[in-house]
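So, here's a batch of structures to check.
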Structure P
Amino acid sequence: MSNDRDFTWRDGERTVVFRDGALAEAPQLLANGIWERFELVTTPRALGDAPLELAEQATAVHEVPRGPVPDAAATIIDSVRNPTLVALGGGRVIDVAKAIAAVRGGRVCAVPTTLSGAEMTTIHRLPAGHEHAARHLVRPALVIADPIEMTGLEDGPLRASAMNALAHGAESLYTPLANPVATLQALRGAELLAGALDHPAEKRDRAALALGSLLCASALDSAGYALHHVVCQTLVWVLSTPHAETNATMLPLTVEAMRSRAPGAIQALAAALGTDAAGVRERIEVLGGGPRRLGDLGADRGRLRRALDAILSRPELRNTPDPPGREEIERLLEAAW
């Protein structure tokens, strides 16, 4: 019988294998069927923690270079011969594999090593210069989720990554595509994330943290995104701030901005986090390891106006109930500085 620590979830064309030790089993899980011949997309750090057999099974190993996903994907796409890809690493690695598969008509198996949630979504950018060649966006068809590998960061970075995961669930509660299934996933995911983070690192339930991330990302994939992700994605692109830390910085503020716009959704989120709507901002700050500031992330204040213009130009901003205008978003960014 499966449980919330060891299960196989078959969801249409996707299969999710979740259990401690799943990374060590990856060579066996990939040994037959459509995954028997694959190319591996990864980083030296992630590969160093993986079983040697995984690289030996691959017909080619591609190291993802530093830089934004579109540029990294464009750098290695021509070296990929077989677009059946196994992506071992964090969200950037998985998104690079998805981007290449979208252009090459391939499939992706994701083996996540963080709480990015990229393994659960069809959300990704495309290789630079190949944007019009994409046949469709790609959601990984196989996810090998090992909670120990997904939660191996030090406490500070792990909390930031968990706030990115929580943002996935929070955002899914109030978009035009919000639905009961996604809401149940998001609220249970938020509850698991908060419960795990309330314990010190040495006593933390890492399986709960990893499962919370998967559920919140699945909710986002179903319901889409709005204000928070538009703001954070744009800040990362324009200000070159780190992804997880940017999300952790902005989430208390964006959730606060949604209190009057989606009161029922924010009250439900607050209850899942163990507080009420009035205390949700402070609760998220505590879960994230304390208040954070964009100025501490190496952001260039001189680029804020460019970021503001880019945020306002994004059509996804209209997924926000009563979308904020220029003045409100400017205040939001100033409050985060």
Structure Q
Amino acid sequence: MSPEAHASDPELKFIKRILDFEPAAADFAAAVIAGLSAHPKSIPPKFFYDARGSDIFNRVCATEEYYVTRTEVALLAEIGADIAKHAGPGVSVIEYGCGSSDKIRSLLDCLDSPAEYWGIDISRDHLLRSADAIGRDYPGVAVHAVCADFASPLQLPGDMGGRRLAFFPGSTIGNQTPKEAEVFLAGVRRVVGEDGGLLIGVDLRKDLDRLNRAYNDAAGHTADFNLNLLHRMRAELGSEVEPDGFQHRAFFNEEESRIEMHLAAKGAQTIRLGTREFAFADGETIHTENSYKYDIAGFQALAARAGFEAVQCWTDGESLFSIHFLRSAPPSPGRRDYGPSRLVPT
């Protein structure tokens, strides 16, 4: 069956094409069952992003403690001319994950006559709202929406105009292990092709207190974001779970160079899903997210293994965050083959 779909909401007027690969509820249920059956227990962070989770995350991004979004947005505004020079005119922008609209707007504003915008996100409602607003405000750009898990193989049409520029902001690459990140970036390299580029945000290692505060904001928005996973399980899967029986826990794992987020049981707890039952001892956790922190040389070495070469890197004045412009490197005999291209002809 073709994934081609049309917006059912008559208010969505500015999206040229919708490709709907939205994961079914069964995929969510299967991931929960597999993750809660494992030792230690875990659930992938991609399931944070239903409509409510996306809205809560926007509140996280506005907190004083969470430096990532405002630092990246400010940096994008400063380096626009350099980005435009490296990207060239008439590019098709492929955004992996529609997060803060400020970021994609900063990019589209600085580019020279961008031809197309392809927004990819797992949360359909959030994606369509964001893409439609982009189409309304950028009438010269052909806007397309792809509802999909961008970490999994997916098909994109091969008739994009101009050079392809992938955009992966927010240091979302840090949610993947370094090996997963290498595989993912190799897939992006195949999507953008031999002449393509990648603009990517990467969070940097820094003072531990600042890192820990960023994921434990005083207003509790990050805790709400984490706990929303349990609310979603109850609403969508009919899971018997008491969100108040768990608490948000986030800390920096020095050995792994990553922030870890967990949901920790407050006393003995039980989660039921269908005929399955999962018991938790007091303090036992569900590992919900990693956020790896890199140094610049380490990230560029990882990108090189995936088939990209560094063109330029920018950081803010405090060296909190980095943005990298990468271009596709020529094929190398020593580079690993991670499978077929994710870009297919229409």
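Every number here is computed from the coordinates shown, using simple stated rules; none is lab data. Since this is a predicted model, take the numbers as computed values, not measurements. Cβ atoms are built from the backbone, for glycine too; each structure is taken alone.
Can you tell which of P, Q yields -15000 when helix-only ellipticity at 222 nm (-39500 (n - 2.57) for each DSSP H run of 4 or more, over all residues; to 500) is derived from it?
Source structure for this number: P.
I have 17 for percent of Cα pairs over 37 Å apart, calculated from one of the structures P, Q. Which structure is it?
Attributed to the structure labelled Q.
Starting from the value 0.55: which structure in P, Q was FRET efficiency 1/(1 + (r/R0)^6) of positions 194 and 210 (r between Cβ atoms, R0 = 41 Å, to 0.05) calculated from?
Q
Tell me which of P, Q gives 1.9 when you compute distance in nm of label points 7 Å out along Cα→Cβ at positions 34 and 186.
So the calculation was done on Q.
For relative contact order in percent (Cα under 8 Å, 6 or more apart), the calculated result is 14, so let me know which of P, Q that is.
Structure of origin is P.
Comparing P, Q, where is mean count of other Cβ atoms within 10 Å over residues 130-137 highest?
Q
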